[in-house]
Structure 1
Amino acid sequence: MTPENSATFKNAYETENDMEAAVRLCAQKLRFLTGSPNEEMGNYVDSCASETSRGYKELDASYYRYEDWNPWYELIGAANVVIKFSDQIHATQERKDFYKGEGHFYRAIAYWRLIQTWGDCVIIGDDVNYEVAFPKSAWPEVLDYAINEARRAVALLPGYDKIKDSGGNSPQFKNIPCKGAANALLAHLCALKAGWKWFATPDQQNYDETVYWKEAEEACTAIIGSEIGEATGLYRLVSTPEEISTNVFKGNSTESIFEMETRSWWEEIGSVNSTYTDIWALTYCYWVVDVKTRGAGLDVIQEQNNLINYETVNEWFPKGDLRREAYFWKLDSMGHDTLRNVTGGFVYPYLFRDVRVRTATGYEGQYEHFDYNSVYWRLADIYLLRAECRVRLNKTEEAIADLNVIRKRANAKLYDAFEFADTDYSNKLQYAIFKEREKEMVFEKQRYFDVLRNGEDYVRRELSYAFRTIPLQDIIDGCVFTAVHPNRLGGRNTLLRQNTWWNRYM
């Protein structure tokens with residue numbers, strides 16, 4: 001019997017409106033989350049002023065790198081409710097499947113972030129029994145679980161253009177899980193499983209990584225389309241790199257695949273420093289805030305924490321590459337020797353440039369937040385990820401074609417066989433694709449995971465000096481991950497243990 005005087009999980013979800021509220025809770029929880037703190041270990045800098053940041057990058061164990069994973073498990077709990085009760089609402093099977101697909105998507109994205117951050121973590125399943133102790137599972141096993149969740153989401157969710165709410169309204173932003181978003185997540189999960197095999201424990205390496213490169217490629221193709229360089233469907237590249245700032249990150253662009261709406265909801269989030277976009281924008285573009293809100297001079301760039309040299313950017317983007325001016329403010333004029341006393345030889349990152357300020361009495365003109373949505377994946381990322389998959393599958397010509405799609409948009413030199421001839425990386429094309437991802441998405445928090453995915457040789461060369469000599473066993477033991485927060489240990493879950501590497505120091 002349904003109690004008439006109290007709400008329970010079983011009787012709380014009867015209509016589509018009830019289920020939409022449950023899904024909105026998942027979205028709200030994800031909007032509050034900021035990605036993985038490990039991203040900082042791989043962001044490109046030529047100079048870093050923060051001792052803590054340098055300590056993270058150099059694996060200095062005295063700078064404890066731990067985070068609380070509870071918010072991600074709260075997201076999983078919210079997704080579990082959606083999945084469990086979707087079938088009981090009064091709606092068509094198509095609508096029930098849509099809500100259930102959203103639940104599987106949110107569950108998959110939560111485990112994706114848990115793996116990126118902590119490696120080994122707890123799989124709690126469909127129901128949480130707080131009287132049962134849960135040990136951690138090895139990250140390859142957690143990945144299998146997350147990949148299966150993403151596959152379910154792909155199977156159940158409609159394309160973005162087919163999404164409607166219970167009132168028949170289309171979404172205003174790409175913040176609703178759809179088939180394209182689920183395929184992007186599936187592609188990244190599969191590429192992670194394939195690319196990280198080199199530092200899995202020996203007992204967890206009994207899988208064929210080629211299978212996962214192939215599935216990742218297929219997921220990318222489902223987004224792009226089968227015609228090489230001819231994405232003319234739901235997702236399309238914007239015309240110029242300048243539009244990445246003025247269009248893509250503003251929301252609902254043809255290039256955006258999945259995003260969290262933060263431009264309109266910053267009051268709900270509370271602290272702007274907790275938004276996914278703001279944390280990364282502030283990493284490189286805080287000088288914009290200083291100049292626009294407190295009238296600082298341009299020499300304020302020398303006071304920033306993370307700095308990139310003009311020479312680096314000049315090498316990355318030769319003249320003619322449109323990303324020179326789209327990503328960096330007045331690169332050539334500010335890079336002139338006569339302005340060294342102002343710039344210190346550093347560039348002015350400018351991908352994130354639009355700042356909102358407060359208007360309330362007593363706070364007028366103070367920095368509030370960067371005026372952008374939080375874009376998780378855009379089409380350029382998927383092109384370059386597919387190029388990487390195709391290199392691993394020995395599809396050389398197809399990989400070059402995907403790489404050149406991004407270079408052509410930027411008016412950059414197309415790939416040729418003599419590129420990076422002076423590097424001693426064995427696969428020049430794979431390295432070219434890695435460098436293109438590094439350049440194209442320099443301000444998008446992907447580089448650390450790209451390095452790990454490309455193998456031990458890249459970890460030794462592309463990360464900080466500490467990684468050049470650290471034993472492989474330390475990497476296997478988890479130095480590349482964040483420690484479990486001490487508050488999570490010693491409680492009700494008696495089977496939970498600290499990361500093996502961090503346990504030596506904490």
Structure 2
Amino acid sequence: MAKVVIGVDGGTTAVKAVAFDLSGNIVASHKEGVPVEYGKGGEAEQDMTLIWEGVAACLKGVADALPAGTQVVSIGLTGQGDGCWLVGTDGRPVRKAAIWLDGRAPERVAQWLEDGKADAVLEVTGTTTFPGLAPVLLAEFAETEPESLANAGWLAYCKDWLRYNLTGVIATDYTEASRNFLDVRTVGGYSAELAEKLGLSDAFRLVPEIRPAHGDGGTLTAAAAAKTGLPEGTPVGIGQIDVAVTGAGLGAVEDGQGWLILGTTGFVGALLGSVAERRTDVSMVLATGQGTQVLEFLPPMTGTPNLDWIRDTLGLSDKEWDEIEKQARTVPAGSGGVIYLPYASPGGERAPFLDTNASASWLGMSITTSPAEILRSVYEGVAFSLVECVRTLELTGDLIVSGGGFRSDLVCQILADATGQTVVRQDAPEAGARGAAVYALVTAGEAADLTSAAGMLASDLTSFAPDPENLAIYQKTFDVYVASREAVRPVWPAMRALRSASQGE
């Protein structure tokens with residue numbers, strides 16, 4: 001009987017389920033789009049029920065596509081991290097999830113930075129404070145929606161909400177727990193003292209049990225089996241936050257290994273033996289649950305939405321990405337001196353610096369600037385954001401990359417040229433779902449450990465070597481990029497105020 005393992009990835013704008021055979025080949029997959037609702041006050045929310053319905057549809061699509069007689073050995077889970085996903089004691093959402101993109105609380109973040117609460121969060125959890133962080137949103141709701149917290153039974157994250165619908169198990173893993181009150185210095189459990197310092201002692205009751213990512217997440221219930229078309233009793237894993245689980249999908253599970261992701265946001269990170277090895281205090285840190293191991297990372301908000309936006313702005317929405325990149329390649333490295341600052345997220349920027357007022361802009365333009373130069377400058381700006389993170393974390397050697405943004409050969413080449421390091425891209429798609437499947441193989445007992453499981457599901461790679469001539473150009477361009485940002489940064493608050501005023505907020 002053929003065996004498959006299914007990885008579920010609850011992404012921000014799309015959810016998917018992917019079935020892999022035990023050699024890492026994709027047997028079946030299904031994807032569903034999920035909407036994000038943006039408000040004028042910086043809110044970014046999603047309907048939790050719609051997300052579960054989308055994942056159930058994905059699993060049903062995969063189940064229907066599997067050859068007859070196929071055995072599903074386990075289901076692994078991952079999903080978008082952060083935000084505030086409140087579930088009531090009746091098992092239903094208390095409100096829509098305020099997701100990681102949420103920007104309703106910049107004033108609270110500024111206050112925490114001033115009064116020392118942000119320092120307390122950093123010291124205990126290893127996390128820098130930003131508007132979409134769960135403790136910030138919990139504090140916001142305690143003030144503006146006290147009924148939401150009063151009606152909540154537990155604080156979930158995306159993958160935990162999905163697991164609850166699949167198995168009825170209320171739990172989380174160490175990576176997600178690191179995003180609220182877990183003490184990553186000892187990995188000994190949640191810190192009630194931190195919750196008290198943040199004025200969130202009442203909300204502390206909402207944190208769930210922590211289990212290892214490869215641990216037992218229960219089995220598929222009869223109701224979930226009927227909805228998904230998969231066998232009742234199928235084992236389901238605990239899983240990890242998406243940025244962490246992707247490492248396993250890329251084969252990075254040992255101390256010292258690192259990787260980059262470019263999707264809706266960016267990610268640059270590396271596994272360390274303990275939090276004591278942390279390389280910068282502007283990073284975020286997640287406990288992995290593998291002894292004292294932590295993942296240190298920088299998650300810039302500057303991802304592929306920049307590229308989607310410039311595609312539409314230049315009237316290229318009817319063009320394929322290959323054709324768009326061909327146009328960008330007509331311009332030499334440096335984009336004719338045009339610098340693009342890619343801070344387009346409504347929530348500002350969080351890495352490698354924190355500024356809720358960060359805004360996107362161009363500099364160095366003139367009436368001779370061409371559309372192609374504007375286009376290429378956006379590719380370069382997005383890449384430079386990652387370059388800055390690579391330098392901050394002092395990553396050396398080859399750069400292993402994944403995510404939809406890195407399907408672009410141009411982005412990969414700019415990253416290689418700007419860092420002077422070879423960029424190595426996994427050819428197979430769905431690294432997040434693949435990583436979830438890696439953990440699920442251990443959950444099901446099909447692999448003895450993560451290293452073995454990652455080897456089973458490994459895929460082919462493509463390398464991008466740096467161009468020495470472009471390296472020289474990009475060293476100068478990158479320096480101007482950073483200097484330009486620092487020059488314009490003092491007026492970002494005023495720019496944000498003008499934006500709000502012009503929109504009638």
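The numbers here are math on the coordinates, done by the rules we state, and not lab data. The structure displayed is predicted, hence computed values, not measured ones. Cβ atoms are built from the backbone, for glycine too; each structure is taken alone.
Supply the structure label, taken from 1, 2, corresponding to helix-only ellipticity at 222 nm (-39500 (n - 2.57) for each DSSP H run of 4 or more, over all residues; to 500) with the calculated value -14000. Of the options listed, only 1 reproduces it. Hey, FRET efficiency 1/(1 + (r/R0)^6) of positions 119 and 495 (r between Cβ atoms, R0 = 30 Å, to 0.05) derived from one of 1, 2 reads 0.60; which structure? That value comes from structure 2. Set 1, 2, criterion FRET efficiency 1/(1 + (r/R0)^6) of positions 263 and 343 (r between Cβ atoms, R0 = 35 Å, to 0.05): the highest-scoring structure is 2.
If mean count of other Cβ atoms within 10 Å over residues 167-174 computes to 13.1, which of 1, 2 did it come from?
Numbers: 1: 13.1; 2: 21.9.
The value was obtained from structure 1.
Looking at distance in nm of label points 7 Å out along Cα→Cβ at positions 63 and 439 for structures 1, 2, the greatest value goes to 1. When relative contact order in percent (Cα under 8 Å, 6 or more apart) is computed for each of 1, 2, which one produces 16? Source structure: 2.
Can you tell which of 1, 2 yields 22.3 when mean projected area of the Cα convex hull in nm² is derived from it? Here the read-out was taken from 2.
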